[in-house]
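In what follows, structures are represented as structure tokens.
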Structure I
């Protein structure tokens, strides 16, 4: 299943925290080799691009020097503010023709000239049933200067950047790995032949990501411009505390009502509800019954938020643990670490890129 003993290092350098993880395998079993968390400077990013690299480079160097990583090959992740993503449909053609056609598709779909962007694509589904049917692709792009700001920062910290990927595809790989070779919730098919539907909600610092997969295939992605920073700002208005103090108060074991966050939570739940309705608004299809919402990211640990969304949307919720299938690690199963592991979905997916056969 694996190309070598050690995976690349997955680095998810978010606007609040750096998450890094690397795996190793022995006789087909995967375990955590090394993982690390570190703070980032909120002023390091602007519109998804690294504009103040100094503090970020220093923190990456510290995490590199204080942990025993195997080599320095890394896969990086671009956050929602840094990239564009579209679904495009093309007729059957050769690989060379598809690459050339994607250049013009990038020109048509994105506001920047294709010559000033870095873009890539992959099939959104399996091969079409017949040669006459078009193929649907996911086309992603970012500005060259944005891509360069990430690769330059990790290079200055002593790492070798192998790939640069967008957040939803890293999350998708993480979720797919959880279904690889094992039966989770009945596998990818439910009784009656219905395909398993999974909804992942990654609540980050400045935004939240919704990703939906059917079975093991991509179905829907949306970025909500609402994250833990917005809840913290709501606390600031009611408490008058400093920003760091309000952020700490956000995670105190008090009700949302006691912290004055009911309005913000209601706004967040409404955005989720609207996005899910849009995702399943397909002509000729009935809206599927969701079994659960899976939460991850720093906002997943705001006391009462996931429960509030569960009641608002009438769908069960649970914490997403990307490392639940990892074996041979003493970390798995410990409650305090399980909580931390829900911060690693993107880094998990990045570490698997190019490692799984």
Structure II
């Protein structure tokens, strides 16, 4: 059950988990709040799902539907994602006594997570950073499991970066630095633009690529920053894309200069495509990006970001070596297979309790 149908980290996680669990022979049914990317993706994979509004009186309707399905389908475990469904799941668990597994994807002060820490329920932290956050808010550690998000991008065939660059009208000799995710203040796009102004003074071949939608209300600030930095000709905005592996194959460095990240899916995906990551030293990112080994951790300051990017653009051998180590790290820690293994163990433990 997920209280968002958009395309972001939590929704993509629900889709990957659902499809892989079904492939392993489990019965999976997903409840979403309405039209959007997630129900469309589930429909295409023929995964049973139900769309129902969860706001206002829809909260009670969703609870009633959930309880009905638990009893009719003999559901063993209910897995909720995001806060609204945590409340619905908690109520459904009290009524049916079915264990509730709740993934905590974002930093959240809501009291529902403390209330869910009871009996056979489990709280899933997407990083040890989130685990510590939950523990610090009074939730006993015995109710919390850390499960890193996984990726399947290791298995996607390599693509020709020349074709991708041509399609985006980026010169073949450019070394591309990318940020993948919604374009907004919180993801560090302003700091990246300011850093890039310094980078281009040393590297005429540097080019910046933003992949994702511009968050409404951020357009004017983005345009102002690009104008002040005189970078319009050195920045490509792709909009939302479905060909993330191909885009990553065409870049030299991936960046995540975020204000906060509870995990860092975009970093894992870049690492899976053998790209080093320049990431801010916040939240769960240090658990994903190992400083000096698979990328460089920086303070959220344009000068620090510029220094890291310039170093990697200058040192081709080190950049490529970091990329190789990054891919190896994903194989060891961040695959979808490993993630689903962990969830199967947690589900079984909760159901037996």
Structure III
């Protein structure tokens, strides 16, 4: 038996069945019930850790598997920690655990050798050898956020955010960007590597956040000079990632019509990309003042991102509060509620972390 009584064994079996059916929350609750009765049951701890992994709560899962190992060395805890380290790009730790498992538990060699080869390949590709360990850990965590969206700031994941959804990905991009910049502050030697990651992240931001599809305009005509220039801007941003050329085309648009709302929006977006945040905000303010309908929406929506970025740069919470004010206003419109709500909650969480008081 894996537990001390038939009753507890039944509870364990129910929890395991839930785990196999991907009913992760229910499985964790059942394992917790069992652990109240048998706190040193490593099988229940490993089951709970597996449930947390299914939910993407890797920091919590790591703690649970380490708790299991503190009670007794066991292959399942070592193997799951190896996978967590690999998924969060902590390849040195993953490889260390691979070697440990191969030494202690040769029956797992087929699985572990495959993992080890995979992690060795990935380690050689990420170019982080020689980087300050603390900076490296931040970069690896940021990479995991950017690529896999495996956790959210503080290890929290609100019920309304489905892991892997566009909303979840967008929120983790902010945390990844901040971690990259923190890594550069710790070790300037990693700047070249990290800058390339930030550029990749910015390219994703341009697609996900700050771009308005001009084909939605009723009067759009690909034969007009103005709309040809707009297509050029879209191409340079979305396909070629040549933001200098996009900026030149945008300036030409503004010489044709300085009040063209698309051109004003593009100008603000490009200022955002080049971290000229005050200029970006001025463009979006102008769009809010002069635009209507979808332009008014994007003016507010994009200004919130620019303010969010300014808060990152300056460390001034006031800009984050201003961002929250914009989201609170936009939440009053049922047509924009679903799109805005995740960002509003992310800001609330950040402010709560800083202020150490509950805000909701």
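No value in this document is a laboratory result; all are computed from the given coordinates. Predicted model only: the values in this text are computed from it and were never measured.
Can you tell which of I, II, III yields 8 when relative contact order in percent (Cα under 8 Å, 6 or more apart) is derived from it?
III
Upon calculation of helix-only ellipticity at 222 nm (-39500 (n - 2.57) for each DSSP H run of 4 or more, over all residues; to 500) from the atomic coordinates, which of the structures I, II, III produces -10000?
Going label by label, the one that fits is I.
Out of I, II, III, which has the highest value for percent of Cα pairs over 19 Å apart, for residues 117-308 alone?
I
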